[in-house]
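See the structures that follow.
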Structure P
Amino acid sequence: MGRPKEHDEATRQRLLQSAERISATKGFDALTVRAVAQEAATTTRAVYALFGSKDGLEQALHQAMYTRLRDLERARRPSEDPRADLLELALAYRRWAVERPERYAAAIHRLGEPRPASEEGIAVSREALDELRQAVLRCHDAGLLAVDPDDVVTHMRAVAHGLAEFENLDMLGPDPERHWRTVVTAVLEGYVHEPAAAA
């Protein structure tokens, strides 16, 4: 029999969750191998065994964050209504943002920083963004957009981020999903061409 692995998947997940908490609350500069190991109640040896280095840990964290978002987006069931699908996509983003606020904060704060990212992590984050882009293009092809689709992608990302930040700060009241549905629907209705709206 081979020697059992000293550090298993459960340890790997604990380390990733600890890295999320530290990067979200203290910033990526505080994300050291020792700090993550202590937060996860394990050793620095576990970090090196599972991720190879601090850079490897950050790369794995980036990939795990966006894999979850992509999977939530892909789990929705497409319908015959492109705008309804875009709303459901926004709600998938909401679930990603609020189910683990520390992960969301870490992902957003990471944007624009020169942090190491693996090719796999970059690829999966692009796949997540492409889900939004494809949904917007469906609306465009159906004649439901009065502006450039790339602008709509940017607007949707900004709106979703603002709503997520407010919800995570408990600023959307007792029924936050109602606000998501109201705001996203209003934004999408604002893009409708007049002839399509009249029809």
Structure Q
Amino acid sequence: MYTPHTYEQLIGLEGFSEALLRDHFTLYEGYVKNTNLLLEKLATADVSMPEGAETQRRLGWEWNGMRMHELYFGNMTKEDTELGTDAPLMQKLNASFGSAEAALKQFVAIGKMRGIGWTVMAYDRAADTLLNVWVNEHDVGHLVTTTPILVMDCFEHAYIRDYGIKRADYIEAFMEAVDWKAVEERMSHEITRS
């Protein structure tokens, strides 16, 4: 069974009210709870029957909702972190997109697209490259075998309480809150994984 992580350290994060963060934490905890409930049901479910099949399908939504939120909260910080000019991540951004500026400009542009979902910078180990992608719902749009290294929630619950429909303002605040050390660690872990 899975236990929700705590992200209390984000309370006080500039651009994110405590009410917004606490609501978001509660939503995340619901994904953890539902993942556990579905796994319990699936232990005895007959997936050849409609109820069991739908329970199996629902697991992808709840599981990915749990994990995407963990990645999202995990790549935010109140500390000032910068993307170092000689860091391996910077080198990979330059190699993959021509420049870090181009990579982040595309990441932000994807985040501003109409619709609900996630903006994800993913590392493709097979091609040793980075890609910016849109993940529509939690369970639609993931690029198989890539690893998310930077995740931004673009569902309304991530910003509407503080920003109304001004998603661009939320994205600006998010980009200021990115924990580049966490993003760098995620990529480095994947590069060195055997």
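Details
- Ranked by percent of Cα pairs over 31 Å apart, structures P, Q are topped by P, which has the highest value.
- Value 63, calculated as percent of Cα pairs over 15 Å apart, for residues 98-161 alone, assigned to which of P, Q: P
- For 3.2 (distance in nm of label points 7 Å out along Cα→Cβ at positions 42 and 178, calculated) the corresponding structure among P, Q: Q
- Structure from which -16500 was derived, helix-only ellipticity at 222 nm (-39500 (n - 2.57) for each DSSP H run of 4 or more, over all residues; to 500), options P, Q: Q
- With FRET efficiency 1/(1 + (r/R0)^6) of positions 10 and 50 (r between Cβ atoms, R0 = 41 Å, to 0.05) derived as 0.50, matching label from P, Q: Q
Readers should treat all values here as calculations from the given coordinates under stated rules, not as data from a laboratory. Keep in mind that what you see is a predicted model, and the values were worked out from it rather than measured. Cβ atoms are built from the backbone, for glycine too; each structure is taken alone.
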